[in-house]
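S.K.: Structures are listed in the sections that come next.
FYI, it's all coordinate maths here, none of it is from the lab. Because the structure is a prediction, the values reported are computed rather than measured. Cβ atoms are built from the backbone, for glycine too; each structure is taken alone.
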Structure P
Amino acid sequence: MKIWNHRAIRNHSARRNTRHSASTSGFSLIEAMIAMVVLAVGVLGLAAMMTDGIAYMNMSQADFIAQQKAEAAIESIFYARDSKIYSWAQLQNTSTAPGVFLNVPEVLCDPGPDGVVDTADDNVNNVDVIWAPGANGVLTDPVNAIRMPLSTYTRTITITDVPGDPNVRTITVTVNYTAGRFKRSYTLTSYISRFS
């Protein structure tokens, strides 16, 4: 059994404290660099997430426009039936004679002389636009109002017979568009009868 004197215990304790404090005195350069890399990855991930969030927020306006243009196409078909511009036999796609509605993606444009969208007489040189208020906040100001053409939007109308009922048809309107870097699609389905 070893007997320690008071001085030896104090010297041993001082050496142990010196070693302990030297190893925990601060961060090494490598530890600091690793911490900076971890922080940078976190900040870059947050920035990417914010960018995607802003892109999705901007899509809500494009989604709303697509919804409204699909509803306008349905209303246009009902108008054609109610005003008797076209007969029941003509309220079909051009693939079914004597249908008048084009069954290919059509750029949103002026409906032409008949006032019905996606028919052969549409003016494709006059692309549909949305007007937004300018810097002065006035929509009707021709100098400051912002003109946003809807050239990235296409609409396809598909009209099919309902099996077993010759007096009812299904109308499917699909609007394809680009919102930022995303390609999107909106589909609206409705029914139309021979009778108004």
Structure Q
Amino acid sequence: MGKKSAYILVGFLLAAAILSSTGCGPVIFGPNLGALGYPIPISPYFQKKEEDAFWNHKRYDRVPVLGPLQAGAPDIIDDPSDDEVMRRLEKARPVQGGIPLLHEVQRNHVRIVKELIQNSIDAPRVMPLVGPVQVHHAHFKCVVYFTEIIHVGWPVPYTTTDEDCQEVIYIDHDHLHMVGNVNPGPGTSYPNPPPR
């Protein structure tokens, strides 16, 4: 074996040793992922998209199961939050994702008007995995008034300002109410039914 092939063999062994180790020494306490063990940069666009999807799922995409309706109790329904309205507006009329210095959109002087347009309760029925419940429908009409400013930087730089923009967004806050003498279980704020 010649000197050249010996140098090549030593080089390959050295490269294999370097690629199979992390930090100062070889990995001996866990699995080795090789090249996949190094962090891979992610675009901020995709990171924000995943964070927004998690935020929406955690706060707005779930249907709560509330306690039974009490006779004479006030029927209180929370209006949609401003955050929920602005997130729905961003889906309908996006501002994020423009190209800096070429095309940018801004939304200023935002005013939100919320109006309850339907408040009804369906007849009791049995739903799988939930039990006997009533569906409480609450539909809101949200009108968003704002000033929209569009900056265009190329080929001819100009700025347009529309001070009378408005967008109508409909939001449903449907939820469920337990029906009957249901035991909600320990740790809930609903009273347990009397023993039979």
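S.K.: Comparing distance in nm of label points 7 Å out along Cα→Cβ at positions 34 and 178 across structures P, Q, which is largest? Could you put the intermediate results ahead of the total?
M.R.: Working: P: 4.6; Q: 5.4.
Of structures P, Q, the maximum of distance in nm of label points 7 Å out along Cα→Cβ at positions 34 and 178 occurs in Q.
S.K.: Ok, one more. Have a look at P, Q and say which one yields 2.0 for distance in nm of label points 7 Å out along Cα→Cβ at positions 130 and 154, as calculated. Each step should come with its number before you reach the end.
M.R.: On the way: P: 2.0; Q: 5.2.
Going through each structure in turn, the value belongs to P.
S.K.: Quick check for you: by volume of the Cα convex hull per residue in Å³, which of P, Q is greatest?
M.R.: Looking at the calculated values, the largest one is P.
S.K.: Which structure, out of P, Q, was helix-only ellipticity at 222 nm (-39500 (n - 2.57) for each DSSP H run of 4 or more, over all residues; to 500) calculated from, if the result is -7500? Provide the component values of the computation, followed by the final result.
M.R.: On the way: P: -13500; Q: -7500.
The structure behind it is Q.
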